[in-house]
Structure P
Amino acid sequence: MRALVVYESMLGNTEEIAQIIAEGLATDMVVQAVEVGIAPSAPTVDLLVVGAPTHAFGLSRPSTRSSAAAEAARTGRAVVSRRFGIREWLAALRPDGVRMAAAFDTRVRKPRLPGSAARAALRRLRRLGISCPEPAMSFYVETAVGPLSAGERDRARRWAEMLAKALLAANAPSRR
């Protein structure tokens, strides 16, 4: 079984969660985690996991990425995803080689704002005809620049392990 984790990350928080998810999936399958700017547009995998930061109540746009890049510069941090985001990658995705998908995002816990990049990504994946049996998952950061909230690394690993088990169960031979 093969999995691909594709992530967009501005300040590194989503990238960190993506790497943890990849580690959790790797207990049961071969996994690769890649930044969206170098992700293949026609992957052949059993499981595709897509992750992005929530910007302006959904997936990032060029304008929100520009604002995040300005914040990164102000705080002396490097921007991870420089070329484009999950929104653009999903628009170009050729999903024929993907069996199942899941989506996650990173977002500020307080104040609790509406909208979710993960839910938006999941809707787009389903419109492409990909099976997405699990609900979108959010992982929390303390402020727009981070760090990850306490316990989120462990939650990400448990979520990944649950995804792997769900995929394995879906592929188990029927006992009739």
Structure Q
Amino acid sequence: MWRRNLPFELTALLCARDTIGLQEEAGNRGPAIEVIQRAANIGIGSPWCAAFVNWCAEYASVVHNKKSPLEDVPHQGFVQSYHNWARDESRLITIEDAYPGSLFLKWVPSKRRWGHIGFVSEPNYRGRSFVTIEGNSNDTGSSEGIAVVTLRREMDDGTFVFIDWGPR
């Protein structure tokens, strides 16, 4: 399988890219969405952006026959857990250091926490925008959308942090 020759994070990103357009049937539910939710041990009908990231990382784990670093994230279906893990493991990076396959987290003021996560597909090294692939979103970038989408995110649209999550 040619994906074994790619870095771990790029393999996960390709998994995410292969699922662009995957949609819920209703209310964070549907056969494919429920597989993603089960993989992260979260309840059916729960928000699934973090579970989607975890699912793609598990795909890379199978392809590369090695443990996904994200297996060490407690509560793999809860976005704030990824921030806490990345902070504790010194894996938080700036947009200037983001790369294809790194993760982004978006601060959601209404939740008063990091509330949305996805993959960086195309970083912009000028530090102003980046392209993403993210689950449980929509064309407006909601953290409660209905599909796997690709978006261009502007740094001034919100507060973002980035994670270098690959094997070390």
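Nothing in this text is a laboratory measurement; each read-out follows from the coordinates by a stated rule. The shown structure was predicted, so the numbers you read here are calculated from the model rather than taken from an experiment. Cβ atoms are built from the backbone, for glycine too; each structure is taken alone.
Some points to look at:
- Parent structure of the calculated result 3.6, given that distance in nm of label points 7 Å out along Cα→Cβ at positions 63 and 151 is the read-out and P, Q the choices: P
- Which entry (P, Q) yields the derived value -11500 for helix-only ellipticity at 222 nm (-39500 (n - 2.57) for each DSSP H run of 4 or more, over all residues; to 500): P
- For Rg/Rh (Cα atoms, Kirkwood Rh) computed as 0.97, the structure of P, Q it came from: P
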